[in-house]
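No lab work stands behind these numbers, since they all come straight from the coordinates. Everything quoted here is computed from the prediction, not taken from an experiment. Cβ atoms are built from the backbone, for glycine too; each structure is taken alone.
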Structure P
Amino acid sequence: MSAPLLTSPVVPVSWLAEHLDHPDVVVLDASWFLPGTERNAMAEWQQKRIPGARFFDFDKQIADPDSHLPHMLPSPALFAEEVGKLGITPDSIVVVYDTHGIFSSPRVWWMFRAMGHQSVAVLDGGLPVWEQAGYALQTCPPEYAEPAEYLAVFQPQWVIDADSLHARLSDTSTQVFDARPAARFYALQPEPRAGIRSGHMPNAKSLPFSQLLENGQFLPKEQLMKRFDVLCEPEQHLIFSCGSGVTACILALGAELSGRKKLTVYDGSWSEWGSNNKYPVEV
């Protein structure tokens, strides 16, 4: 059985349904809910999932244990160890979904790309569209995968830290996009996390992640291209930020779908920037 070919970083539910039983295809549930939401992503996965889906916990388990910031990218060694526990190998074709449609799954797509894994895609529309299409669901207790050997090769171009970003804010070859709602970007609404200033980085542009989506799915490529073309130049290096590094990855994935090539996520995002007075804030 030849391995299926990923031709896009986003796949429709029909593609996954066709290839779900292929031994190289690994499906991950990457659902995550904002703090204060009375929902438990792992418990929901245990109750209902795409058949064979494994749970990817980027919030607590596959995250930097030494950072005070939420769900920061772990070291390559820790990533490899935890991904191996999920039965994933460097040859696996990884398809990631979440229960919102498109919300937290792009975060895991970005993590795999940052660790050198090319064969990874997000399921467009996630679990809601899978259900709407009438495909099978698994509701029995989940089976856990046999551990595998995984090798992570860190790709630094996908990640930037606060000091490096600060140094680039006035660089016209760079454009920072902020995925938070516009009211938070313009300091019209307070930040949900305590002790974090309102506003945005100098020279950043507001691009709420919802502007790249419709009914829980990405807009067509032509519309995504138009979204970015009116806000930045084709050759600019695009850096994406949000509240805590999750929805910034929606922008990164949307930019890749639109054909942009120089893409980086600021992992600390506003949780870090807004809480440290050494970094400038505009309102």
Structure Q
Amino acid sequence: MSTRSTGDDTTMVMNKPALKALLMERRALIEPEQYGLARPTGQGRRAQGLSQQQVDELTARALHTYGRLETGRYPHPPVDYLRQVARLFRLNEQEWTSLCRYAGIGDPPAPLSTVSGLEVPGVWQEVVDGIAHMAYLTDASWNLLAFNEPLAAFFAGRRIPGNMMRWILLDPDGRETLLDWDTAWAPAVLPQLRAALAVRPDDETLLRIACEAARDPDLRPLWEAGGAAVHPDGDERPVRHPRHGPGYFTICAAQPMTAPGSRLVILIFRTEARKPHDRIPMLRARAVP
């Protein structure tokens, strides 16, 4: 995907070669017989997989609709059509993001599948185990998928919560452990819950947490007030460590690329907050001569 700047506006530009390459490659992997269609045998058609016309049939679109998309002659294709094609071609989440970017509409507004973000490759447990600081991995519903030993030791009696969002917002242990919970934690985390529901409005786990938050006397005013979702990456918040006492977490967050909405969170504990002038500067690539 490329962009073109015009004054104060930035316009997404379709990447026609990349779009064509992605679609042709994935279309060739879909056998027509899987959908009860015959494989064309006429002259001039030697490509594997579905024909462009068969894609139109399977997506219930007018003739040549898919051909226009694959050749880059369909400016600003609607997301619902791109989703149809992506599911027909069995794209994964990374390919779905690439499809939307190549088509010139930017990042997709939502995951390709409702189950996306609910599982990550098992190798991520090894990644989490290899981190020296407290670290954990959650799915898109904030259910805990993986954690390391330093994080397990952080919870009293090693009572590790099943859902980190619920523990932060609703668990009495969370409210006691996370210092200044009502000013430093809840106001920052509730907007993240609201933002997650905007992307996954049918997520039963998130909906239950939201309902409980809306009924909770301490959270109800914050929930009704709304608020912007502030990404926690690099944020610093007060906490009580079971061994080291009061201190601060510096929160670093990232996302596995194949699981939209999941998150890897690393918690760096310090007994004292950083002074403004001690904050680590942003990382930037060195200028190339």
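Structure above, values below:
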quantity	calculated
Percent of Cα pairs over 29 Å apart - structure with the largest value, from P, Q	Q
Comparison of P, Q by FRET efficiency 1/(1 + (r/R0)^6) of positions 134 and 270 (r between Cβ atoms, R0 = 25 Å, to 0.05) - largest value held by	Q
Entry that produces 15 once relative contact order in percent (Cα under 8 Å, 6 or more apart) is calculated, selected from P, Q	Q
For -9500 (helix-only ellipticity at 222 nm (-39500 (n - 2.57) for each DSSP H run of 4 or more, over all residues; to 500), calculated) the corresponding structure among P, Q	Q
